[in-house]
Structure I
Amino acid sequence: MDIGESNLNFRHKIGDQDLIIAIAQDYKSNKVLMVAYMNREAFQKTVETKKAHYWSTSRQKLWLKGESSGNFQNVKEIYVDCDEDAVLIKISQKGGACHEGYESCFFRKLENNKLEVVGKKVFNPDEVYKS
């Protein structure tokens, strides 16, 4: 199927944006690194540039992952789920995916009804995201 003919189901509405769920997964280890949203423009830019673009629901704007941190996500493969409302993006991650400095946004594990930090920081966010 040509991507121009794709019927992706941008059915998740936040504000005035029609979005799909985007899961970023390391293409070698299969570790889930982050979950975000994409609007049509973010998806198209991701396909065209082979760099992950997302829609920031908090900032209400398109963003290229790594534009401020340098921690870019180079796209290797894209999979679409059966409902066509979510994509799995297999990526090569430069640095960490998490804005808190961790390799993955999933750095906490629920143990005995408490959240335990199980990930290790790969960069200092205070040094990367200077105001």
Structure II
Amino acid sequence: MEFKLQPGLKAEFTAEVKAEHTAAHLGSGGVPVLATPILIAFLERASREAVQPELPEGWTTVGTLVNIRHLAATPVGLKLTARSTLTEVDGRRLVFAVEAYDDKEKVGEGVHERFIIDTERFLGRVEAKRR
């Protein structure tokens, strides 16, 4: 299957930081601020949304690499905006420049890679692994 994705595709995702998004809630830290795993999830979502509309039905992407710097704490109640720009297409491997901002400052940046998959085939392999 050939895909016609070109660098420059962009998307952003904005959400309010809630108690369930905190390091204290997740157990990844002991303070009530945005947890790094949630920051990564928001950046992954923006990356997926940048390319999903361009993929054929039955195809999607999965994350394969994250290299993220969490630069500043974001308290509950502030909004977080995750932005992603597709920077490289290498067959089915996609590379994104990602960054995140809260209402006050830049809080994260880095690189994220995703891989294009045939959803049905992928889930078939997952099910075979389960058995």
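General observations
- Structure from which 1.9 was derived, distance in nm of label points 7 Å out along Cα→Cβ at positions 59 and 107, options I, II: I
- Highest-scoring entry among I, II, by distance in nm of label points 7 Å out along Cα→Cβ at positions 51 and 123, is II.
- Looking at distance in nm of label points 7 Å out along Cα→Cβ at positions 99 and 115 for structures I, II, the greatest value goes to II.
- Which entry (I, II) yields the derived value 20 for relative contact order in percent (Cα under 8 Å, 6 or more apart): I
- When helix-only ellipticity at 222 nm (-39500 (n - 2.57) for each DSSP H run of 4 or more, over all residues; to 500) is computed for each of I, II, the one that comes out at -7500 is II.
- Value 16.0, calculated as mean count of other Cβ atoms within 10 Å over residues 43-50, assigned to which of I, II: I
- Mean count of other Cβ atoms within 10 Å over residues 11-18 from the coordinates reads 12.5; which among I, II: I
- Origin of the derived value 15.2, 48 (Rg and Dmax of the Cα atoms in Å; candidates I, II): I
Each value in this text was obtained by applying a stated rule to the coordinates, not by laboratory testing. Predicted model only: the values in this text are computed from it and were never measured. Cβ atoms are built from the backbone, for glycine too; each structure is taken alone.
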